[in-house]
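Visitor: The following blocks contain the structures, represented as structure tokens.
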Structure 1
Amino acid sequence: MTRRAWVRAIPVNAAAWLIVLIVIFPLIWMILTSVKPQDELIRIPPTLLPQNVTFEHYQELLEDTPFLKYFWHSVVLSTSTTLLVLVVGVLGAYSLVRFSYRGREKLALLVLFTYLLPSAVLVLPLYLLMVKVGIANSIASLVIAYTTFALPYALWLLRSFMAGIPEDLESAALVDGASRLGAFIDVVLPQALPGIISTAVFTFIVAWNEYFYALVLVNTDAARPLTTGVFTMLVTSFNIEWSLLMAAAVMMSLPLIVIFVFLQGFLTRGFAASGVKG
């Protein structure tokens, strides 16, 4: 890079870093607030950096509240939703790409259309269905509900990856004596692995952060996830436990940050492929 090009890049880089700081400032404020003593939280004017760092809020959150129970519910809920979406999505995407049958393209568009429906439109029918089946107020009801809005996008994303896999590779495996299932497992799945991982990350994040369905479909601590559990536990009509709320927000963000750091390459590759091949 020449000196003139380097000088021209300075304003662009400065603007980019300014945007990044603005975007991550709430996260920074959340982390700093979670380690401030109680008396510093209500100080006027507020201070950004804590004068005394304390982790008593995290200790109180883990020992004196049902946070860990809600955390376990969210882990089970998000993992189950992700596995269900992957199984149905992979098989459905393979069907839409490899098999020819009447109405295949219309079916694919219809699946995408269901993703465009607002959540409020589906919540009442889903609740009545859960009550009729007998699984209301359970983690299973949330798994089914989350699948309704996570599966359409996952199916469309996986369909793009399946379409990018050369059919000749599968045909060669069939000629060599492999069955259709064997060719699917040995040839298609390894080629579609980046798309499967990116879909899994997307589904897990959506299920982990979902609030509306959990608020409406579950009203018992036996199945309440973190998103609604923390709100019920720390926010009342008369008081908000800001210190514990910020500590809980940091703890809720950690799994997603870890997943995104290790799998961001697959996630970016999956979104890019869905835009190019779809």
Structure 2
Amino acid sequence: MQSLDPFSFNAIRFALGAIFVWFIAARKQQGEKQIPWLLGIVLFIAATLQQVGIMFTSAGSAGFITGLYVVIVPLFGLVRGHKLNRQIIIAVLFTAIGLFLINRPGNLEVSMGNLLVLISAFFWAWHVQLVEFYGKRFAVGYLAFSQFAICALLSLSAFIVYYLFKQPSYLVSTLLGSSIVRAAWPILYGGLLSVGVAYSLQIKAQQTAIPSKAAVILSLEGVFALFGGWLVLAEVITLRSLFGIAFMLTAMLLSLVPKVFD
């Protein structure tokens, strides 16, 4: 975000992810006549709102608010007729507490950035439900490629429209190219690993995983981010953060082991 706007960043990284998945798996799964438009549209809205919101709020607030999708996913599941046992409810609550402790959101006053990230959390929760729904109807490679390609095209369209109104000359200037070069490593990581690998594995896993349990496990990205900051950026892990990790790991175990409370 120091070099690119949210639309161009998402357009490039999701395009890279689509190309990566196409050559790895999707081209072997041709023949599908339906296109999962809704999955790609929801992914575009969620990713865009999150990226824009992060520009106007702190990383801690954004991390905590985005992680609230772990609470929203089971609520969406109730609408679809899914049942919640006491164990999953406790796991969800433990996850929310752990996210709060890890991300140190500080001042969570109402702001445009926090509001956008909160709305994105609802779309991320919807995305988890849709992945489970479509994952049982499409091959993994085709579904991954489709949602990435749709998201990339929508992001590209939003990028063009945005700069046509803001600064048309930017679309044909060398500034765009130099900005992409400065953000090359984050783009490559975001496109190949975060999008191409991680999102594709999510689709594969959710062919059998219950959405509410998947949401609890996916929320552990906050734990990995914490250790990544310690390992790569020399950030300090506080006692508060360790308590947060303990809550989240407990939540993951509760969501995976056989019933204990019911």
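Readers should treat all values here as calculations from the given coordinates under stated rules, not as data from a laboratory. None of these values were measured; they are calculated from a predicted model. Cβ atoms are built from the backbone, for glycine too; each structure is taken alone.
Visitor: Can you spot which of 1, 2 the value 13.2 was calculated from, given it is mean count of other Cβ atoms within 10 Å over residues 75-82?
Guide: 2
Visitor: Then there is this: For distance in nm of label points 7 Å out along Cα→Cβ at positions 27 and 179, which structure out of 1, 2 has the highest calculated value?
Guide: Largest calculated value belongs to 1.
Visitor: Related question: Tell me which structure, out of 1, 2, gives -25000 once helix-only ellipticity at 222 nm (-39500 (n - 2.57) for each DSSP H run of 4 or more, over all residues; to 500) is calculated.
Guide: Comparing all candidates, it corresponds to 1.
Visitor: Now, a different point. When log10 I(q)/I(0) by the Debye sum over Cα atoms at q = 0.07, 0.12, 0.15 Å⁻¹ is computed for each of 1, 2, which one produces -0.26, -0.76, -1.18?
Guide: The correct label is 2.
Visitor: Between 1, 2, which one scores greatest on relative contact order in percent (Cα under 8 Å, 6 or more apart)?
Guide: Comparing 1, 2, the top value of relative contact order in percent (Cα under 8 Å, 6 or more apart) belongs to 2.
Visitor: Where is distance in nm of label points 7 Å out along Cα→Cβ at positions 11 and 147 largest, in which of 1, 2?
Guide: 1
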